[in-house]
Structure formats: structure tokens, C-alpha cells
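Structures given as C-alpha cells follow.
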Structure P
Amino acid sequence: MSLNELKNTLLVAIIYVFRMLGLFMVIPTLAIAWKDNPSVSALQIGIAIGAYGFTQALLQIFLGWLSDIYGRKKIISLGLIVFAIGSFIASYYNTIEGVILGRFIQGSGAIAGVLSALVSDITSIENLSKSMAIIGSSIGLSFILAMFLGPWIYAKFGINSIFLANAIMALLALVIVIFFIPNTIQNSKGAKKPSILIQDIKNIIKIKIIPVQLFGVFTIHFVLMGIFIVIPKLLISVLGVDIKSHGFVYLLVNLIAFAMCMPLIFYSERQRKTKQIYLVSASSLLVSLFFMFFQSNYIIFALGLLLFFFGFTFLEATLPSLVAKYSPLLNKGTSMGLYSTCQFLGAALGSYINGLFLKNYEYDGLLIICSIIILVWLLLAIRMQQPQRIKSVVTIINKNTSTSVSEYLTKIRKVSGVIEAIVLPNNCKVCIKYDTEKLDNKNLECFGIVI
């Protein structure tokens, strides 16, 4: 990874931290903010918690599609402004109704997919998994910090101050986007606009490897929500960990998991073993749930916890990178919006369905339903093709004056190994996505393009 790619990835990671830290701080505090208020029902509190996820899932694809048309930076900036407005509303109105309204508006700034598309724009395809691993770690760090800061800020200043912190961090992220994030090929006026949204989604789904990743991200977040319904209680009852120390446990497990995953990410890409490591990681989730059946044995339970976060960390980096690699160049925003929608749906349904199974069938029932959905995903993933070694290059158009740009592109697309070729907005450069193992370099050189 180049220094410039690392810098840009870290900038996007900071945006994620600012945005996710504020959201995560709300989770352990909303339920207790009105627990002694008889006029506030449990249903209202549940709506306040879930309102954000509802509008997130609803708008991810649409905002991703808009970013393909109008550019990543504009849509990310708009999303952060909307998120800040919702945060100010939730902070200003000291009522459950005001918080619910604010949470709905917060979620309308649904830019997780656009941020993922931005990462794929500013990072070379071969380094995308590494960038996604850094992003995933920043989200994990946000979660751990939020578990400490949320209750502390609430105890000192009240629930309104947490939403005010949400707004401030969103505006800080906006400053980073405007002044420090570089423009990408989608950020230039005149870029080819995609077809209607429904047709774009159909074209993306037709790419065989992508639906497996969409079901994969749904699965891992479905299971994650189920696991976090029971893990806090089990840490206390099985491992004897005081609730104040849970953040340290999550930090330690995530650091070990990250240290285990990074070498595997490098190895899987260099040796073209992505599918094999992918299946091992997905299988480790299944094995981790089997270990968690033995909750009375703290060593086996702790090993299960570590295996789960190992598999989750690797897949959290690999799944979005595969979607971004195989997405059409002008539809990355739509693809990543679709990806984020599946992610939020997995989390939302995971909370609800796992809660039902825990209520009706207790702990073992929850583990069984999570195991079944992982097994279904594994059966689909086994049939997945080995991911290609895909790269992209931007080069100046070098054509005969008598040849139109469309004819020039048509000829390039016929070269063996070329997956996609598009003209950039200024009509002077072409972006080519290709399979490194199948590319016919000699034929491509006839067009004045040397890779």
C-alpha cells in the first residue's frame, strides 16, 4: 500500500470513527434515559433505538446511486449535514418524540455505502482488502470507546449531550471530507450517468460473485447481533468479568483477531487463496458457535469468542472488497449501497429474530438459528469462483484521429483479459479494469497502452 493510499484510508477511517462513535454511544444509554418515566413506553424506546437503522436500510442504495451520478464527496457531505441536523433535533427536544424524530433524520444520512465506494475509488484494487481491514478496525475501536464514553457522558451531562456530541463529530467529519478527501473519477462534472436505479441493481446482481457477498454480510451481522444479545451476560456468568471491564475484553479480542487476519489478507491475495481463506473464516464462525454451546467451560467459551471475532474481522474486510472489485466502474456507489442495505437488514432482523429464539428456545435455540444461516451461506460460498486478480489503470487516450472514442473503447474491450473500459469525464483518459493473469499485454500495446 502506497503512502498516499494509507493516508487517504486513515482519513476515511477517522470519518467512520467520528460518525460511528456517536451512534454507538447512544446504544447503552437510550434504554436507561427514560426507564423511570411512566409516560414513556418500552415500545417508544424500542422505536427510538431502531429508527436510525430503518432509514439507513431504506436509503443506502438510493444515496449510493446518487453518488455515482453527482460524486462521492457531495453525497457524503450531504449525508453528514443531514445526520448533524437529526442530532441537533434529538439534542434540542427533551422528549422521546423529539429523539425518535431526530433518530429518523440521523438515519437519513445513509452514507455507509458511499464511504465504502469512496475507499474503493482512492485505493488500488489490489490493496482494497487492506484498506477495508483498517476501516473495519476503526469501527471496532469506535464501538469499544463508545462503551466507555457513552455511559460516562450520560452520567455527567445527560442524554442530550450525547446527541450534541453526535452533531459536533459529524461536522468535524464534514471538514475532513471538504478539505482533505481527494476527488475521484466520479467527482467530476459530466461523468456518464447510470441507467435507472432498478436496472443498475439488476446488472449488479447478475455478477455471480456479488450475491454471495450480499448474503454473507447479511449473515455475519445477523449472527453478530445474536451473539451480542448473550455475550455480555455470559462474560459475567462464565468468565466472571465485571461489566466495567467488558470494554477491555472486546479490545483484547479484537486486537488479537486483527493481528491474526492481516497476514492472512496479504497471503490470500498474493497466493490467490482468497476463496480458501474466505471459507476457513466463514467456517470459524460456525465452529465458534459450536464452542459456545459449552458455556460452562470458560476456556472453550473464550476460544469460541476469539474464533468468532477472527472470522468476523477477516470477512468484514474481504466481503466489501470483493463487491467493490467486481462492481461496474460507474456503479460502485449503487453496489456498496446495496451491500450496506444488506448489512443493516442483517443487523435489524438479527436483533429481532435472535431475540425471539432466545425468548422461546433459550440460549441453545439462538445458537442453532445462527448456525443454520451460516451453514446456508457456506453452501453458497463453496460454489463461488476463485476471485480473479483484478487491477485497474487510468491512462491517456492514444487513438487515431479518424477513430471515434466509442470505437476505440470497443476495440480495447475486446482485448483478452480486459473486463471493463470507460472514458473519464474529460474525454482524455480511459480507465481500464483487467484480469492480471489473462491480460494480453501485446495486443493492448497496439493502442499505445502499456501496463
Structure Q
Amino acid sequence: MEYKIVNARLLYKESFLEGEILIKDGKTHRVSKNIQENLPKIDAEGKLLLPGLIDPHAHLRDSLLSYKEDFDTGTSAALAGGYTLLLDMPNTKPQIDSPERIKKRIEEAKGKINCDVGFYSLAFPNSDFSSLFKAGAIAIKIYLHKRFRDEEWSYENLRKVMKELSKFKRVLAFHAEELDPPFELDKYDVFLHSSFHDERAEIRAVKKIIDLAKDYDLPIHFCHISTPQALEEIYYTKLKGLNLTLELTPHHLLLDDSYFKLGNIALVEPPLRALEDVMELRKALYEGKVDMIGSDHAPHTIDEKLEEKPLPGFPNLEISFSLLNTLTDKFDVINLIKLMSINVARRFGLKKVGAIEEGYKANLFLFDPKEEWRIDPLRFLSKAKYSPFQGFLVRGKVKKTLLRGNIVYEDGVILKRGLGEVII
């Protein structure tokens, strides 16, 4: 397969070039202002040609949770949002916590994923990390706020995991919220509606992790940070040389606790914060204190969201880039690509993706930065047809998405299915 994309404003070496790109054998073969070869061509019509987005934090569900989302619908939603690679979280059913389960999930994904996917594994104090990585785990996740077996994340157990993981240099990601005292509340829904689920839970957990991490050489990643205090703690510790990164989400940057008026639809963890916190997070984003943005795509059925004991989370893959492109004129597309592609690839050791470079995979998307549209969850390709962003007027629309040179999505339609690969 060999063709060229012409009349594009393509992001090349951190600036925009009005030019053309030659795609051959699924890779970016050449970038130039003018490619002379007489080849089939796609006219970009002056739109932005960008490297495919990489999500460090998605929940694809599938398996026993296929009624919420499955590999096909979740990765279809990804393509519609410009994502070509997702890192899938392990709190599935069954949960991903052993080499056997990782292998099974990889086999189930083959032929069903429409973009590339890497899989996290849960960690426990006695996990065999060598076997987990050999089986295909891309990274490790610890949830400090809930149990998956009978684990208790004491200082001793966290030290044990960090010491063992430091041998592999793989990312250890945290959901950094901690109850005080730990695991006092047995019911998850009680936790979600309790005073323990406030800023203190996140700040307490971040400080604990940092205190331990000082003794070990391993990459630590903080998922969906929601409080300015925790963000500053991570950022200034990182400046002292600790190997830390942090992600923010679109909802923690755009929604505040006034959106609780939407009821359960706005329920998420960590919860939406006060407006002053949201503005401080944005300020930190503009100041370059944030490493990446994760969608935290977390679909449920509408019945699960509206029931008396609702589940936290909502779908975000199809709207994240457009939402953030709309956020402010202080922050441009180049910065967004750093946060949503380049930095993610670098942090997780993902090869030949995250940028438009010769020899890199032709994982790309065509973006019209000026097209305005209103978010309508009923049109989502995700099975989850609800959103706290319903009705938002956003600027910028994904027009086409390419996976290894194949046009797999165009104007709301998946053109080719099952071309995704598992990244290990």
C-alpha cells in the first residue's frame, strides 16, 4: 500500500508544515512540501494532519462487562476521537491480575479491536511481575481506594511491590485516593458518597506514594489527578529528580461540582471539584506542569448510572480532543499532541508512534480545527449514550483516522474493523 496525503497542514517536528506525506507499507515514508511521485492521493483540503492520539487511561470493559462496552464499540469510539492506541485498565470482569488472564484477554482482543491496545495488570503484594510482563502486560496498576482480593496497601506491601518492579523499569500507575483509616468502608457506593472521598483522600495517597518512591528507581504515574495540592506535590517532587508523571482528564479540567445538578450522570472518581480547583488545574496545565491527559473513558449502561447505587464514570473517547481544543486559546494543538500522544508514547516506552516521523507507523488523524458541533451522546459509537458534556458546543472535529496507513474511520463511520494490534 503506497499513496500520499496532499494539501495538509501536518505537525512535523513540533511545528506545522504545509506539505505532503508519503505512506508506504503502513509507515510514514517521507514528509515533504511536495512529493513528486505519481501516486494515489488523499486531499486533506488544508486540514490538520496529526499523529494518532494515545490514551494512557481507558476502560474497554468486554468479557463479562460486554453489555457496557466491548472491544469493537470501545475501539470504534477511540477512532472517532482520533485515538489509535489505548492502554486498557485492568478492573474488568474477570479482573486482569495473572499471566493467564492477560493471555486470555489478548487472545479475546485479537480480530476485535479497531485500534491498537495495550493491557495493564493489577498488582498485589505477591505478584510475579516477570511472568506478568512475559504474558503481555504493558504496565501495572494499583488502586489504593478499593480491594480486588484481600490486599492491604500498607507501607510494607507497597515497598515490596516497588522494590520488585524497580527491576523491570515498567510504569507503576496509581489511582491515588486513600481512605483513612484504610478500608474502613466495605461498600464501594458508601465510599463514593462519603466525606472520605474528598480532596484529603487524594492528597494523602499522593504523599504516601511519593514518600515511598524516594527509595526506589522506577517510573511512577499518577492517574486522573483532581486537586491542585496533589498536582503541586507531584510536580515539585519531580523537579527534585524523582521519576514521576501525572495525568489530568477532560472532565476535571472542564467540569466543576456545580455539575452535580446533573445527578448521577456527573458521578465520577475522583469526583468533580470546586470551580477554584478546576481553574488551578487549568493554570498548571498552561504552565507546563502536566505530563499527559487521559480520557478515563469509563462506560456503563444508563440504568447503572441512574440506579440508587450508581457507578462512577462516563464515556470520553469520542470527545476529549475536541473538548480540549475548545478549552482556551492559551493552549494550542501542538501542546495537546504533546500531552495526548508524544508524552504518552515516551512514558510507556511505545515505539514508532506518537509523532509524524519518517519510519514511524502511519497512525494519524485528519482534524478540522474550526468546525463547530454540539455533543450528542446518542450519536456516540460507544455503547454508553450519555455524557455530562451533552449539549456542549465544541470546536474541532475528527474527519478521518488512519491506522498503519489504512483509513479506518471517516465522518462518523468505521470503514475497516479488526485491524488493531495488541501492544506488549
Structure R
Amino acid sequence: MDIPLLNKLLSVGTLDEPGQFPHLDRLKNMAFQFKIDFGLTQLPQEGGILLIRGARQYGKSTWLEGEIKNTIKQFGAGTAYYLNGEYIADADQLEREIENLLHAFEKKAPVKRLFIDEITAIPQWESTLKRLADKGLLATVLVITTGSKATDLRRAHERLPGRRGKLDRTTYLFTPISYKEFHRVCGKTLGKKTGIAYLLSGGSPIACDALAVHGFVPEYVIELTRDWIEGEVSASNRSRTALFNVLTTLFRYGATPLGQAKLAREAGLANNTVAAGYIELLHDLGCVTPSFPWDESKKILLLRKQCKYHFTNLLTAVAYHPNRIRSIEDFLALPLEEQGIWYEWLVAQELLRRASLENTSMLAPFAFWQGKEHEIDFVVSPKLWIEVKRGRCSTLDFSWFGRTFPKQILTVINAASFETEHVKGILLEEFFMKL
């Protein structure tokens, strides 16, 4: 349905026309329905600007359509309108479109909400919102924007100081479906395969549904993921071939620390700066997050040393992995050491999801500790150090930890449960369900 017609229907409170909410219609055809939770439980009723970012195919547009529908149901006709950034040429057109809709709100509307999907597709969209806010036109309107480019959203944070209203929180990362939710919905169907199925899905609702129904990730899901990433690469005037080389190098080195000079050399790139550009793009899309060595004495990240690169959107890893992993059987055919790397990435994805829900440094780099003989995968906080192992561990494997860090507690995610004064072993599912 074209957008002018959709907004005309919203102005009179019509919500049941065929094709009016295409993403919600597709949701009805999914065998399994998942609850969305990215930290925004209820839209505010006051004015302000919300910035919601996140990967494609994770449900942002479906959520947005649901909120439009709920707004009209709760507050009446003419209280919500919609724009799509992918159909707007530039910032000037965006300004005209917004001003037209601002005049369409009911004068005594209890709320005024303007939903703009994929606003980050519009160059300089931040300037448009700034100008409108400075004119006082957005004072009573809640503008809900979504986008898949964290770079634009981060820049908006700098360019819109004092112009996003008095809301308690204005920036959100649209997170994957949690393992706990996936287990609740699909656990009975998948049984012991639930954990690996979730890993392969990356928490994407369409991938979760397909794995629970068919047992594999369909190629159309893979293509949607690759189209999104490669579209962003092309939009930034970068090379798809170079992107493939970078991803292949990250797979080859797995969880091994890797310097940017070596990354550039192994990927066949011109220099460190070019390599850093591709990593920054993948980081801004939430696909890859760097992890830097942690200096426990100074409590800082060592930014000039080699770092790890964790895939924090595992559907991206599935889409580009050279072994074409599509099913649980494909994953189990990997060497155990390689499976262990995927589990480490899965924990990284979960840590990123939790940090986003808690509104603590979204998309911030991770930290790991490395000594002469030992290494700890994640230093999350002074009270949470995490090591991830594919197989079974024992207390003897980490007897050194209490001597080295007498004030810290280490959580070891592995295939056995144990506990000492300084080390606690838990199962992977326990980490996802209880911690």
C-alpha cells in the first residue's frame, strides 16, 4: 500500500484494509510467534524523538506497524502517521513530508506520534529534525525513528542535544529474540536441538521460525541478510570483494587476537586504515564487535594491542561462513574447536543484547584478559569475568585464577557444573536462562 493512502486511512481510524500492514500480515503466516523485547516496553505519551537502530530482518518494521495500529486503537483516528525513509530522496523532501503530516494531526489528539521507518537511508536526516525542533514544531509530537546504521544514529546523538525532549531514554538497539523466549516458544518442538538452532538463527524471528519448522536456515533468509550488509557496503562506496575478504579472514582467525596490520595484509587490503573502515562498518551494523585486551591494574582497554573480533550477529556469520552452515547437522560437522568459537560468539551476542537492554554503552567494545599462560574471554565488569569452553572443565583447570585475581569471580560456561570460592562452572543454557 502506498504511504499517502496509508496515512489517509490512519487519519480516519481505518485499520483493516488489505495490505495496510504488510509486515503484520506476514507475521500471521509464521508458525511461531515471538515476543519482542528491546527495552522499550511502552511508547511515551509526551513529545520527543526516539532513535531505534538494529539489524534488518529482526522485526523493527513489524514492531513499528504494531505500534501504529495500537496507537490508533488506543487514542483514536489521526493520532499516528507513517513515513518510510527508503522512499524519500533527501532531507528537504523529508522536511516537507513531516510538515505536511504535522498539520494533519487532530487538534485535540491525546497523543501525536510520527513513525519514520529506516530514516537512516536519508542523508542528513538529523539536520531536518534539528530544524523542525528549533522551530518548535515537534514539541508535542513523539517522533519514532528506526534505522540500520548506527553511525547516523550516533551522529544524531551529537547533533540533537536538547532536542529529543525530556524522555528518560531516547536511544535503543533493537535486539535479537532472547534464547529464553526462543526456548519458551520452540523448546518442545526442537528438544535438545534448541540451543544450536538458536545459535544458527542469531535470534532473528524469521530464522528462528524457519529452523523450528524446517530444521535449517532457508536461502532467502541468507540472501536478505547479505543484501542488507552488501547494500550498506555499496552505499559507503566500499568493495563487496574486500568485505568478503575481511569476513573470510575473521573466520580463519576465529577468536585469536588479530592486529589491523595483519588483517589488512591477510585480506589483501591497501593499509590499516582501509581495514579499520570495514571493521567500523561491520561494528556499526552490529555484526562484528571488537574485543580489546584489558589491563586489570589500570582498568582500561589496551587499544593499541591486537584484539579479537566477535560476530555479534550470528545470522551474519551463518550467511558468510565458507562452509555454508545452514542446519544443525552442518554445525555438528564442524571440528569441536571451531564449534567452541561459535559458542564464544554466541555469548558475545548475548552480552551485547543484555547491555543494550540495560542501556549501558550500546555497541561498546568488549574486553578480554590475556596473561603469559592464561586468557579469559570476557571481562564484563569487576564482578563478572566469563570464560567459554565447548567441553567439560573442572576446578583444577582454573585453580590459578584465585591466586591471580583474589578479588574476582570467574564464571566458566562449559559442559559441567562446579563451584569454588573464585570459580563457578555453569552450563550454556543456565547462562542464557538464569544469569
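Out of P, Q, R, which structure matches 3.1 when distance in nm of label points 7 Å out along Cα→Cβ at positions 307 and 379 is calculated? Intermediate results must be reported in sequence, preceding the final value.
Numbers: P: 2.1; Q: 3.1; R: 1.4.
Considering all the candidates, the number was obtained from Q.
With helix-only ellipticity at 222 nm (-39500 (n - 2.57) for each DSSP H run of 4 or more, over all residues; to 500) coming out at -26000, pick the structure among P, Q, R it was computed from. Before the final figure, lay out the partial values.
Values: P: -26000; Q: -7000; R: -13000.
This figure was derived from P.
Name the one structure among P, Q, R that semi-axes √(5λ) of the Cα gyration tensor in Å of 40, 27, 18 was derived from. Write out the running numbers ahead of the final one.
Working: P: 40, 27, 18; Q: 34, 24, 21; R: 40, 24, 22.
Checking each candidate, the match is P.
Compute distance in nm of label points 7 Å out along Cα→Cβ at positions 19 and 323 for each of P, Q, R and report the one that scores greatest. List each step's numbers first, then the result.
Values: P: 1.3; Q: 3.5; R: 4.5.
Biggest value here belongs to R.
Throughout, read-outs are computed from the coordinates displayed, never taken from laboratory work. None of the values given here were measured: they were computed from a predicted structure. Cβ atoms are built from the backbone, for glycine too; each structure is taken alone.
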